[in-house]
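Take a look at the structures listed below.
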Structure 1
Amino acid sequence: MLLSLTAVEAQTTFTDPVVYNDYIVDQQLAVGEAINSMMNSIFLDSAGIWTVFYQSIEMVKRCNVNIKNLHPFEDDTAFLSAAQTLFQYYENTVVNDYPIFIKALYSSNSTEADYEEMNVIILKHNEKEALLDEQFAVAQSAFAAKHGFTFDESVIEDY
């Protein structure tokens, strides 16, 4: 099963704050798509899930590189910094923890301790991601206010 992950073209300089914001959000949506692809592939055989994992990891890494290479908008670094921290977290999580989940789920030798380790990792990540998401949202809102635009509430719900 090959994924049709949507690659977001790399861009580093922007003149419109809304387009800048949308670019970062598009990167975030691409990461979400990659992670969802792995979750939706859980019923594949072992070879299939690893194929999806490697495709997904490439997308997450590409999005992280795109965010790392992004320049601050008009020297406004807070939003970019929050995005870079969040995207590095995404990459670290996918690279380091998702293989643990896949191995435990597909191994015939998995023990209760393996599943407990997975639960500990999931709880840790839920807390960490909630904190980083909040920091990102605060920085994004401040960026929007500073640059004179607002978010369409119906669109925000889709993120």
Structure 2
Amino acid sequence: MADSVRYKISVEPREELTDEQGNTKNVISGEVGKRLGGSGVAVVTNYAGNAGAQGYTNGVVAYKRAVDNTTTSVSTVSGLSLLFLKNTGHKYSSATTLGEKLDRALRVTVGGITISVLDPGEPFGPLKDDNAGIGTIHVQTVDLDDSVNITGEGLAFEFLACE
């Protein structure tokens, strides 16, 4: 089999119910009635990209900084087959070291349109296209309510970008 990335995604819709005695229970949502999920495989060309463009090389992470006064391109690789990213919940210190905790969100945009706002620890993706058609994705550090608050504090984000 060619180089690939395997992934699995699941979601569990939850709701809180209160009984006659005032006790609350958190259960799977009655409207949905089940967990949802799926899995797949993204075929990738190789893992030979440099760490700054790919996110990892030789088993070593290459965090990038999402500034708060403009957007940052996630990867310089064109024609991606797979992209995964995560808000580390920490300030950027260096490509291999996280700084102190930072309670801010990571806004993910495509063509200036917000497609997700990630709280600390939350992942995004994978985005997958075996035809290497994933376009440029940008991120920006924002407040947890998605408002821009320029403080100079940039989040470190973790990512994997493969051709």
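Given a value of 3.8 for distance in nm of label points 7 Å out along Cα→Cβ at positions 26 and 130, point me to the structure among 1, 2 it was derived from. Computing distance in nm of label points 7 Å out along Cα→Cβ at positions 26 and 130 on every structure in 1, 2 gives 3.8 only for 2. For distance in nm of label points 7 Å out along Cα→Cβ at positions 66 and 122, the highest value in the series 1, 2 is held by structure 1. Sorting 1, 2 by distance in nm of label points 7 Å out along Cα→Cβ at positions 10 and 114 from high to low puts 1 first, with the largest value.
Taking helix-only ellipticity at 222 nm (-39500 (n - 2.57) for each DSSP H run of 4 or more, over all residues; to 500) from the coordinates of each of 1, 2, which one would give -24500? Only structure 1 yields this read-out.
Since every read-out is calculated from the coordinates, none of them should be taken as a lab result. Predicted, not measured: the structure shown is a model, and the values here were computed from it. Cβ atoms are built from the backbone, for glycine too; each structure is taken alone.
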